[in-house]
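J.: Pasting the structures here.
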Structure P
Amino acid sequence: MELRYRATVEYDGSDFLGFQYQARGRTVQGEIEKAIEKVTQQRVRIVGAGRTDAGVHALGQVIAFNVVWRHSAQDLQRALNAVLPMDVALRDCRVVPFDFHPRYDALWRQYRYVIWNEAVRSPLWQRYAYHVSEPLDVAAMQEASQYLIGSHDFAAFGKAPQGSNTVRKVLQAEWMVEGKCLIFEITADAFLRHMVRRIVGTLLQIGRGQRAPEEIALLVQGKAGRFPAPLAPAQGLCLVKIGYAE
């Protein structure tokens, strides 16, 4: 009997062209679908909660797929992990109702961006953090982040993946310092394409003294132009967790 399965996926995005399947090139979706076919002899199309870009990582991407499997969901998880490449793993797997949708049922999503803030680059961090050699004003970056919280039009920071609605509700936006790492965490009901990386790019300008923290307030009011800063590099970004009703 065919069932619907939900799984949480962790991956190192460094060597992928992104999550979403592409006809040419290595993708997370493509690798998972190949693993499912190898384990079950069934060709299926998985659905993901979000389409992370090339180089972006995930701790908590959520997928769903339908397949005929006569053993437990835990057995399916173990079998898939045994054939998946080393940079992808299913953290969990369980049966869900057929109407579960990873994207449309999500209530919130949390991303993390890591900056290695030291004069000397770190070979061990280079795949997972953006190296910024000069000192940054973290207090100013934290002050600016507070203007992001609430429902605003974030058109200055990205494009809607579908339709034209660019209003999003940010629930949390804060900086933390852990040794040489500066960590930005942001949680929202949904995100625009490239929204987090453009926000980080703008906050870095503030940290360097190139902009005032108050300019973030103008940006979310549509008063300071579109795409105010370059994209922060992909390797510092990670999809941490997605929240659902249960």
Structure Q
Amino acid sequence: MANFSPITPGVVTFESVGLRYDKSSEVLKDINFSLRAGSFHFLTGKSGAGKSSLLSMIYLAQRPTRGQVSVFGNNVGLTKRQDLPFIRRRIGVVFQDFRLINHLSAFDNVALPLRVNGTSEAVIKNHVTELLRWVELEDYMKYKPQSLSGGQQQRLAIARAVINRPELLVADEPTGNVDNAIAQKLMRLFVQLNKQGTTVVIATHSERLISEFNYPRLHLVDGKLRIIPASSSNSEENANV
């Protein structure tokens, strides 16, 4: 077990964080870690271990019951609610239930983060088309999400999350509905984004991905976190906590 005192501030820092819903027992207990800029981690644990809850605090969907969460140096507990959207724009999120906008086409779903940031339509057309080609959805640009399969919707959600090259990418089971070949391709996309400086956290149950892409793990057991370092000769390079 790593010694977390003191914690060096990073892109994401959790200090003595606990989370409970209503009056139930804590879902997460005394969570301490810090992720440096440009790191890559898997988040693992059995179903119900608290992975989605931890991710939701990272992407600012909820605040901890106790302790302190900081993202990009901002103490979330002290940040005004009207300021949170400006921080969230720096974060790409792949939700387990996709959360695509059904009345928009596949192209417009992916283009949305760029339009929010004021990117020109010419740049949007080039970047979105290129990314949809990469995730093998080039022929489905005009389709609405409900016309796509689950795997296609997942790839669309990933494209939307990474289109503006976020500083932090959080993905909840991003390869859960695709075959191994597509999973490998998507992982290469995440790795490339990471090489360009994005901090990446991916929740997964896939032991295949964990073994093939050797990154450290944030592992949850009964609401508590332990760090599992990368195991190969690259472990020193990938030791990001």
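Each value in this text was obtained by applying a stated rule to the coordinates, not by laboratory testing. In this text, all values refer to a predicted model and were calculated from it rather than measured experimentally. Cβ atoms are built from the backbone, for glycine too; each structure is taken alone.
J.: For mean projected area of the Cα convex hull in nm², for residues 132-171 alone, find whichever of P, Q sits highest and give me its label.
T.: P
J.: A value of 27 was computed for relative contact order in percent (Cα under 8 Å, 6 or more apart); which of P, Q is the source structure?
T.: Among P, Q, the structure yielding 27 for relative contact order in percent (Cα under 8 Å, 6 or more apart) is Q.
J.: I have 1.31 for Cα Rg over 2.2 N^0.38 Å, for residues 60-155 alone, calculated from one of the structures P, Q. Which structure is it?
T.: Label of the source structure: Q.
J.: Work out which structure the value 3.9 belongs to, where distance in nm of label points 7 Å out along Cα→Cβ at positions 44 and 204 was derived from one of P, Q.
T.: Here the read-out was taken from P.
J.: Assign the value -9500, calculated as helix-only ellipticity at 222 nm (-39500 (n - 2.57) for each DSSP H run of 4 or more, over all residues; to 500), to the correct structure from P, Q.
T.: Q
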